[in-house]
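What follows is a set of structures to go through.
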Structure P
């Protein structure tokens, strides 16, 4: 069993997201440790990109701040190596195909393995194009995470059957960001996934409150939250990690 799969063994998993280098690497490291200490089951680390198409304004702003601060993919790898001295939970990269291509796909995945990255999330790579990355991910023991969205419809079963690690269920159409209400019939999507695979599924996009997390957790194996966490960085900057730790604990408590 992979470390990602193990993270779902003891109840509902909470997967927070953070943009690396916003506002600086030291703050990112402190925030990752605060999240791990307060119940995060795995953490998505966003490698900044100049054109993050899946992101709403909050995470776009984090990308701009990180890139303005001089963040590079190599610095992110160095940060992960340092975090791995004491952070034991699974760590995943969330970035875009161009970041991987420009770095060199083989070199990128090799560094993922060597630094201790467990999975890779590429929101701009559709299921039909995953073979550009999947074989190299397999070679280096990095699980390529599949997306299922409300628009996946007749492709849900096919995507589910080939999924690894966990399935990222997109709660609603559009980009990431906090939403006051999630209206998609996610229960039916999750049910169809469960009919086709034992791979766990976690719901992301639009979740921000403990109440929303509990509701989404009741129909899935876990929840993913990004924008609500980035808002703490936007508001508190270098003082954000303490606030982020408290927030992570509140979500984890709500998941039970």
Structure Q
């Protein structure tokens, strides 16, 4: 698929001119026979250091086959010198772009979801709780920047959530914020601590024995949703490695995709 830069004139705060300094959005159009008018932004995991292809294109093709227009964000990474807020800037801009494109193409601009896995789940959860911060921080001021960055639904796969608790994933936190972040910044970027009633409904899944990102991250997000009155469906499977993605011959993953279909259908997205 041909990807498009989020900022053709250059990303704000770019440290260079190569592809790694220019976040791109790759579209995966919905199957016309099943198109529902909904769209989804896909944020791959990789610890804020790299991007996992099976959590990017793999997910996008699944959504497109189910009638949801998908787009995978190639966001800026720590290995190329980036820290917060670059990643959140990229995610917010990409969601705005999807909403503007939906409006222009006749899709529903009020049905724009986000999905993220592992550190991509942290980025999706951050966008879902700090969307107003992202709106206020947009540096461009064009027509796309005037679109809302709030997702209309959130899907989190074995997400990194807390950057403050003992169950945090220190690698993702260090890549995002550096090795010794200010406590206030770590709290701001812990989505479970920023949940409020205005946040979008969520679907969250994890495995109980995940050896990389503890399951407490998923339960912390879900609990915060319920305490704030935000709808959340949580699935915790007894066993499974980290980074499973969709079930496939290469990866034996739990049937979360079937549960997600049911959730999306209940929302009216399929």
Structure R
């Protein structure tokens, strides 16, 4: 991959999109992870105003530290970057207190994790509306179009997706080229939605490198019968997630009414 050319292409695309849409710049949620660090940096390179939001909800201290350090680094290098921290923890806790009790605590735990992402999406659009900005998505290709590893109307609720055609490995290549902090590049990927130390790999059952491989094999119309051992296991994980999350990756189905019924 021609890393510098890809960076320039994305930056040009972002700038042209914002200008054509008549908006002022970009809002990006910065989590302390590699994807949001890369996205916010690419947005900053457009020269247009960029607002970085750090939105902790019972967040691990190391995630908050990485996010704040990255925003500080952006502001030292790009004078078009501003930032705001919005502590959503009390909002989230109030939301939980307002909900009725349920018997299935495991299901409730997952649902509330997704609610965190949706609270952040609402916050991003609040600031985007105030400043006539676009919400820039931070999902990569494996997450957005491979396994659907995002929250519908949460981190999936964005205006444009600058890195969604990059595999996770390519995200790391661009991050390294742009000198994004080493601790971010080395941190285990996590969505940070559960308030514990679980990683994306813990949730998915496979690493991003493995899922990239499976995605490429699937694109070549391979089947699980073509593999054995760990490869077979990973391919079946990918196939299950890809199939089960099509409702996220495809447009909302519309019930079309036949002309003869109108």
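Each value in this text was obtained by applying a stated rule to the coordinates, not by laboratory testing. Predicted model, so just to flag it, every value in this text is computed and none were measured. Cβ atoms are built from the backbone, for glycine too; each structure is taken alone.
From which structure (P, Q, R) was relative contact order in percent (Cα under 8 Å, 6 or more apart) calculated, if the value obtained is 25?
Values: P: 25; Q: 16; R: 20.
Going label by label, the one that fits is P.
As an exercise: helix-only ellipticity at 222 nm (-39500 (n - 2.57) for each DSSP H run of 4 or more, over all residues; to 500), calculated from one structure in P, Q, R, equals -13500. Which structure is it? Before the final figure, lay out the partial values.
Details: P: -13500; Q: -9500; R: -16000.
The read-out was computed on structure P.
Given structures P, Q, R, which gives the highest value for distance in nm of label points 7 Å out along Cα→Cβ at positions 67 and 99?
On the way: P: 1.1; Q: 2.4; R: 1.9.
Answer by largest value of distance in nm of label points 7 Å out along Cα→Cβ at positions 67 and 99: Q.
Assuming 21, 15, 12 is semi-axes √(5λ) of the Cα gyration tensor in Å, for residues 51-106 alone as calculated from a single structure, say which of P, Q, R it is. Mind dumping the intermediate values first?
Values: P: 21, 15, 12; Q: 23, 17, 5; R: 33, 12, 7.
Answer for the origin of the read-out: P.
So if we calculate distance in nm of label points 7 Å out along Cα→Cβ at positions 35 and 243 for every structure here (P, Q, R), which label has the highest result?
Evaluating distance in nm of label points 7 Å out along Cα→Cβ at positions 35 and 243 on every structure, the highest lands on Q.
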